[in-house]
Structure 1
Amino acid sequence: MAIQKLSIEEFLKKATLHPVLDVRSPGEYQQAHIPNAHNIPLFEDEERKVVGTAYKQESRERAIKLGLDYFGGKMSKMVEAVEAIKTHHPTVTDKIILVHCWRGGMRSAGVAWLLDLYGFKVFTLVGGYKAYRTWVLEQFEKKYPFTVIGGYTGSGKTLLLEGLQQKNKRIIDLEALANHKGSAFGSMGAQPRQEMFENLLATKLFSETHQLQQSSNPTHTIYIEDESQRIGNLQIPMALWPNIRNSKILFFDIPFEERLNYITETYGKLERDKLVTAIMRIQKRLGGLETKNAINFLLEENTKESFRILLRYYDKWYEKGLQNRENITSLLNKIPCLSVDTITNVQKIQ
């Protein structure tokens, strides 16, 4: 079977159905990769360094010989690893495998040759991961039909997105992609690197746009939560940011006490030391007195009053950010709500 080379668009379409093998080194893969790709490295990090040095300082031929020495002893294990991936992949009825390296060069060619020899139908990516990254950045330059789900902190905006998704609406959950809530209590564990966040976001934009084009949904919109440009340590790409900021906002206007009850129930069960650490992260903006009061309320087991201070702080900053938008009068659509009731509030979206 002949190995076929695919453009990035063709490669990504097949990637929705078939396994992708990233044969770059573990370090390259951990930095960032195509979402859902499996790392089957041709060289370990140190091996890659040795081969690369030989290529630069000696010759291409010397680098290839070194590479073959490393590759030879791994062939059997690499085939077994690919077989294991195929066994656990939904499409086990064919032997199609997609392979890429950094630039679509010797590494992907070597692994493709091996898998083709073994009997797999192999497709490689023209330009490799480098071409994929160019594609990623191009996605942020496109115009998207966003509708922004807005509301003060504690309005249950993520729940609204989930409710919309259950109704087969197209959504992008930025906080989920960033693995972070947009508040002091936002850490949900380790965040991806910026490059990986961009890869995830571009893939999601591509997928949702494709689904939208296939949909009979008359609204033809992608719902996205109102966020600041920074989500924890990550940043929404500059090229995409104006598109979000200039989109229609559905602002769910929920009473302060209802939102306070919601965040107290949601975050009040967290360990006290983690809550104190979260408050300390915003102490410069919150102010010394309010920081002290918020922490003291926590130590007195009065979580609700501690959160009342924080909620007032976030309301002030959200309102400031809202009013800083250009054309806010024409973009803002307020939706009065009695409480954080996802089922009822989702029904108010036309």
Structure 2
Amino acid sequence: MATTSNRLLIGTRKGLLEVTRGDGGWSLGEMQLPGQPIAYACRDPRNGSIWASIDHGHWGVKLSRSTDDGATFEEVEPPKYPEHTGKTARYYWVLEPGHADTPERFYVGTEPGGLFVTNDDGKTWQLDEALWALCTEHKWMGGGRDNAGVHSICIDPRDPNHVYVAVSCASVLETTDGGATWAYRSEGMRNDYAPEGTESKPYGHDPHFIAMAPSNPDVLWQQNHFGVFRSTNGAASWDDLTQPPLVNFGFPVAAHPTREETAWIIPMDSDSKRVAIDGSLCVMRTDDGGSTWAEQREGLPQKGTWDFPLRHCLDVGTDGETLAFATTSGNLYVSEDGGGSWACLTNNLPMVYSVRFA
């Protein structure tokens, strides 16, 4: 079976694409779930199943799963908001397998701001009521989408009940008791758009994505609407690493699997433009916890490019050297030397929503 540095799952506007690396290099497979917008796709390392969230637009959102390594997919009963919420799931934004000690636990982060969990491998789903209570009490708002959404889920490998989520236009939140209670973790984050007099509120922040350092789960990296942040104390506080223009606004961030000081981001030109800076695509890498950053441009277009990767469209393999990202214009790039150089595998994909090593 391919390792998690040799196989990619690419969620696109027109289906799920598998990309693999063999002796002859990288090759593109057949499109699975053709014609269906795949918002997110991932492989569960505990049992090998592949999950995909589907955004059918007029027909609503669905979940699909393969238990035969992607050969076939079948629809799974999707999470539904309880009647008392008065809400309907509009988007299944992120899928996250549970801890190894909870083999049938699986999470789905949704818009509007809800987190669902199954403890029986998708037979039944429960809305995390404590998190939802904060959403309704503090009136979480939407940013790029109409509602707040749970887009990042990080599970502490040391403790299955210790989980972080990041919510657009809300904050980073932490539970240490399996979701019974949650606390905002926004100390050190900036919110430049906060109305006067509300700057000190722990909610209303806009994290774009968070990634946990596998080698030290107390280290988390954050790409935020207002810059780049890092925590070394389990999100109790965040250090502002922002260094405009290249370490500033963007969406994805990837953490090195064995070196907690190393991470990658992809900068963009401002929240209003959302294009590659000066028409040139660039990846930024730090090896010292964000004090300094190196530009990685070799193999990437440096003139006349305007596309960019969405928040789930950058990932690093378990070898720490293989990286991949894809863009809204359907360009897929891979590096085999930690970002030092890049190769474009194809320019012809539909719009890409997620890139994950499987």
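Readers should treat all values here as calculations from the given coordinates under stated rules, not as data from a laboratory. Values in this document were obtained by computation on a predicted structure and should not be read as measured data. Cβ atoms are built from the backbone, for glycine too; each structure is taken alone.
Of the structures labelled 1, 2, one was used to calculate FRET efficiency 1/(1 + (r/R0)^6) of positions 235 and 291 (r between Cβ atoms, R0 = 25 Å, to 0.05), giving 0.80. Name it. Label of the source structure: 2.
On distance in nm of label points 7 Å out along Cα→Cβ at positions 11 and 315, which of the structures labelled 1, 2 is highest? It would help to have the intermediate numbers written out before the result.
Details: 1: 5.1; 2: 1.0.
Answer by largest value of distance in nm of label points 7 Å out along Cα→Cβ at positions 11 and 315: 1.
Largest in mean count of other Cβ atoms within 10 Å over residues 19-26 among the labelled structures 1, 2 is structure 1.
Distance in nm of label points 7 Å out along Cα→Cβ at positions 123 and 211 was computed and gave 3.7; which structure, 1, 2, did it come from? Derived from the structure labelled 2. Out of 1, 2, choose the structure whose coordinates give relative contact order in percent (Cα under 8 Å, 6 or more apart) equal to 18 when calculated. It traces back to 1.
Given a value of -1000 for helix-only ellipticity at 222 nm (-39500 (n - 2.57) for each DSSP H run of 4 or more, over all residues; to 500), point me to the structure among 1, 2 it was derived from. Checking each candidate, the match is 2. With respect to Kirkwood radius over Cα pairs in Å, the largest value across structures 1, 2 is given by 1. Between structures 1, 2, the calculation of distance in nm of label points 7 Å out along Cα→Cβ at positions 107 and 163 yields its largest number for 1.
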